[in-house]
Structure I
Amino acid sequence: MSGVPIALVHALMSESLAAWGVAGHAELASDCAVIVAGKKQIGIERAPADSMFRWVVTIDGRTRPALSLLAVLRQVREALDPGYSGSRLRVAIAPLVPS
């Protein structure tokens, strides 16, 4: 479970929306959830303690786990900004120079 206070997640979402230029706002709904309102309803809450994930993101009723706050940010941005083209990093074990 993440040790990040939910109030900091709320602040991160508020600042991220402004930085992205996406219409919407973040609300602190309770001690365990942040709701981002805009074109869509998005809930962000801590994952259960027995989960391998740290966060759970609910977008229009569809729930998806997230390993980190970076994954949460990516999911929120993809949901709110249809023009956003995210990129994913793939890490593989391989030599730096092929032999």
Structure II
Amino acid sequence: MKMGVLVSDYKLKTDTLDRLKAEKLGLILVANGVYHATIKEGGKPSQLLDKTSNLYVLSEDLQTRGLKDSDVDSRVKVVNYGDVVDLIFNEFEKTVWL
């Protein structure tokens, strides 16, 4: 199964993601979840970024928080609302929100 996970919380730990079983896992960082793509704690990027190679961050939520595309980790693709809709309908069979 191909699963897209919308992450809207910066305090989310990886143990929740570890319990999800999917052949393809995509993380879409929205709302406060965008901080996973930009902030380094102790010089290290968020552990969430190590969970999959399918990483996306919503540009509008970055801008709302005063962040720029250039602040985003190079592993994460910056997308807009239309792209998120396309991902949900074309790339993933199931979608969950954490």
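Taking Rg/Rh (Cα atoms, Kirkwood Rh) as the criterion, the top structure among I, II is I, with the largest value.
For helix-only ellipticity at 222 nm (-39500 (n - 2.57) for each DSSP H run of 4 or more, over all residues; to 500), the calculated result is -8500, so let me know which of I, II that is. Answer by label: I.
Here distance in nm of label points 7 Å out along Cα→Cβ at positions 17 and 33 was derived from just one of the structures I, II, and that gives 1.0; the source is II. Looking across I, II, the calculation of relative contact order in percent (Cα under 8 Å, 6 or more apart) that yields 37 traces back to II.
If distance in nm of label points 7 Å out along Cα→Cβ at positions 57 and 81 is computed to be 2.1, which of I, II is the source? Provide the component values of the computation, followed by the final result.
Numbers: I: 1.2; II: 2.1.
Derived from II, not from the others.
Every number in this text was worked out from the coordinates using simple rules, so none of it is lab data. Bear in mind that the values here come from a model prediction, so they are computed numbers and not experimental data. Cβ atoms are built from the backbone, for glycine too; each structure is taken alone.
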